[in-house]
Structure I
């Protein structure tokens, strides 16, 4: 208090408690990809799926081409400059998707349906630009995240739609390097073409083998990978119609449905009602080529002035009357619902952190909006995924009878490291590090003397005691769970003090998951 010059009563307030450590958020994912609306190439914070729709728009207008034998050599329409990717065959006709398979919108739905909350979105492009997904664009989004300190997870759902595996893994290596450089976030990775079986029937390398070879060896503790892809219910039957077919595919659709009717054509046994039904279907089907250049999912329940059925009515009628059309829509729905699992895992990370804590392993948990894994995995196959010789563990998602689809792994890609083998250990350490770093930052330029050291030590000890009480740290007492050291002779030399360096050392025993539980069972002799 200053010098008193005026008689009276003076009050001086003193802080009775030391400064406290405020814990940083632990599960704030950042998603990079393409959206309907393209804002500036910056990270945008959102808190709900409706907010995502508001700022970034709806799903991509998926277009498919239906071709018969001999149609493959035909040149696509001029407006479709992107090469087609074959996705299968149905009733003798081949199906391919036109343009890139943008997956960010579906990934966001999967994220929020599995417990997601606050996240960041980096939009790197729009749907209507007529170009395939570019690794360079996704990399630009990654650079934008360098200016956003809050995200703790990084996901790139559109990466699996890159043209080549080389481009995908090159991007993955850069994502991992970004997380290692930032030090406060982890990457959740998918396996390229993770819908394929673990064992390659052609005798070549499996998709998991390729993943391990191409993912690199740097900063692997800052990344986790999951396999296989998931069969989901994100895309509903009502989200698709003949409007998702290209204009030149409508004639092939007419052929397909007409062929279906000819297969059940038995005039001698055909009732009058059946003949009328077939005639009705044919009259409807012949209208399809008149619906060219209709915007995808532009549902209009009102017929036009010519009396033609609205697109919605025609779609519903064909679904009810034609098995071939229904099978085609089911095929498209199944293809679009086959999604990589990283977004669902980001939702589970958020759910676990909010209900239990960052130290709880995001495993042995069921996935919402998921029917089954794309590839069934046996216990023997999981041994190969979980404990490979190179340590690059890939966490399995498995289906168990009576339990549903469960996440059955909690390892980072640095599985041979005793320090950073487990996801909750790495994430807990990141939270502790960043929380303490921001708290101690307030003492920069304070006198480097015992009074400051005691204050800093007390502040960190109080914070770590709270973490121990909540279960983040292991030990029967705080002394067994952690220790904080600071001072000359303990962490610093006189030369450090002279150079203005204050060194604080914190040792923590982070809780680890019980990954393997062994029960020893033996019989004892009967006692009288």
Structure II
């Protein structure tokens, strides 16, 4: 037994330093950095929104993917990242260049009285000839109360006897929310083919809402694409005049002008990577920087601002030698999310090997600043860990520890994280909306990914306190911060803190993983050394015993 003491002492001395090294000290540098300027995230978001509204820079297409405004925002993001000593990478690919270069308007004539006013084209609509298009305006009525019931017989009769062929069609946007109404609507378009479509709100439930712009609203419906129909909203005061004239059987003539420059062109994803100790693994933090036809403060200037804030904080921590991530962190800003997740799909296509071999998970920031935090449920646990860790569990735990109300949701397609978690479904969506767009997605497999956003999103959604959201409307702007408590700067910063601390906790798992592997290696080396020492001791003892016998 005395002869084995050196073996136990050897093992103790080898293992003890490792045990001491596993006691980590928690750092609060991230919170300190963010607290230095509590409005920094909001300021990034408001700057992006301001670029979108700057007519000399962005004209009338805000920052729709492929527009002049989106390109200006890209330049703003790139300059910021590089000012923080982050090396940027730009992925360029061909998609659509789409810009409204002059004010869209409509001139209506009723009994020799003429009035011209601005109209508001939907996202990715088709344009008109430079001189505009001229036609009679006609109207298809909807029920005064919105429901999911079939179109009533009296309105069906009016629809059947109203000819919309070669006319400008005015209709309630709610027609697209009811399956029976929309089926009748598109059947009529297919049979009679109008020259353009003008939206309004028609029902009592929606009349007080602002205009609503859906993703790819001008092309998401096949007949809009087939007939290349110009589609736009018209102001409420003009609606009243048109309907009043039509009710009196007066002829209303409209001249619509939506001057759009459209072609195949270059769009861009922008990335900045912060190197970690293990460069074979990567955590991806993303947001889309394009918008629909609105200032888009929350959706998604706020999400972009959140990624910027985290990129600034983490890069500063590395520069000041306060933190080194255990794995690479890539901050990605995707184009054309509102076109159908085009940017994130191209990212995967252009980085297949990295996504397949290195990507541990994706945290996508979309629509922050609303009242209650939301995180989508990840379908897969984080990769390359010995234990099962789900991103949404980490975010939920951190939020609750900070007193931030949060809920989870489950949905297949909602934002760019869906491209990673459900690539097949996203490929089918892109193939439907953009059938001519080339995308090599055949060998893409799902990866762990979540969206962190905030709820309510829409004007017709109300939370328990009666609050609503304003995304995809003109109210998604900085003015609404004061008027509607929309995208409050302090609330936005708090949400970004939750996300940043969640990122730190996720990275800590990979720090522990690396340490565990180091412990294993040290134990293996230590055990091997002890075995060798033990063998030597046993041989020496054996020789001593033999010499005694002699």
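Taking 0.95 as the value of FRET efficiency 1/(1 + (r/R0)^6) of positions 60 and 324 (r between Cβ atoms, R0 = 41 Å, to 0.05) derived from one of the structures shown (I, II), identify that structure. List each step's numbers first, then the result.
Working: I: 0.95; II: 0.35.
Derived from the structure labelled I.
A value of -13000 was computed for helix-only ellipticity at 222 nm (-39500 (n - 2.57) for each DSSP H run of 4 or more, over all residues; to 500); which of I, II is the source structure?
Numbers: I: -10500; II: -13000.
For helix-only ellipticity at 222 nm (-39500 (n - 2.57) for each DSSP H run of 4 or more, over all residues; to 500), the value -13000 is produced by structure II.
Work out distance in nm of label points 7 Å out along Cα→Cβ at positions 180 and 284 for each of structures I, II, then name the structure with the largest result. Mind dumping the intermediate values first?
Working: I: 5.9; II: 4.4.
If we compare distance in nm of label points 7 Å out along Cα→Cβ at positions 180 and 284 over I, II, the biggest value is for I.
Can you rank I, II by distance in nm of label points 7 Å out along Cα→Cβ at positions 68 and 460 and just name the one with the largest value? Could you put the intermediate results ahead of the total?
Numbers: I: 7.6; II: 3.5.
Checked I, II; max of distance in nm of label points 7 Å out along Cα→Cβ at positions 68 and 460 sits with I.
Have a look at I, II and say which one yields 3.9 for distance in nm of label points 7 Å out along Cα→Cβ at positions 204 and 340, as calculated. Walk me through the numbers before you get to the answer.
On the way: I: 1.9; II: 3.9.
Label of the source structure: II.
Given structures I, II, which gives the highest value for Rg/Rh (Cα atoms, Kirkwood Rh)?
On the way: I: 1.11; II: 1.14.
Between I, II, the highest calculated value is found for II.
With semi-axes √(5λ) of the Cα gyration tensor in Å, for residues 244-347 alone coming out at 30, 19, 12, pick the structure among I, II it was computed from.
On the way: I: 30, 19, 12; II: 45, 16, 10.
Working through the options, I get structure I.
Given structures I, II, which gives the highest value for mean count of other Cβ atoms within 10 Å over residues 100-107? Numbers along the way, then the final one.
Values: I: 23.2; II: 17.6.
That would be structure I.
The numbers here are math on the coordinates, done by the rules we state, and not lab data. Just so you know, these numbers come straight off a predicted model, no measurement behind them. Cβ atoms are built from the backbone, for glycine too; each structure is taken alone.
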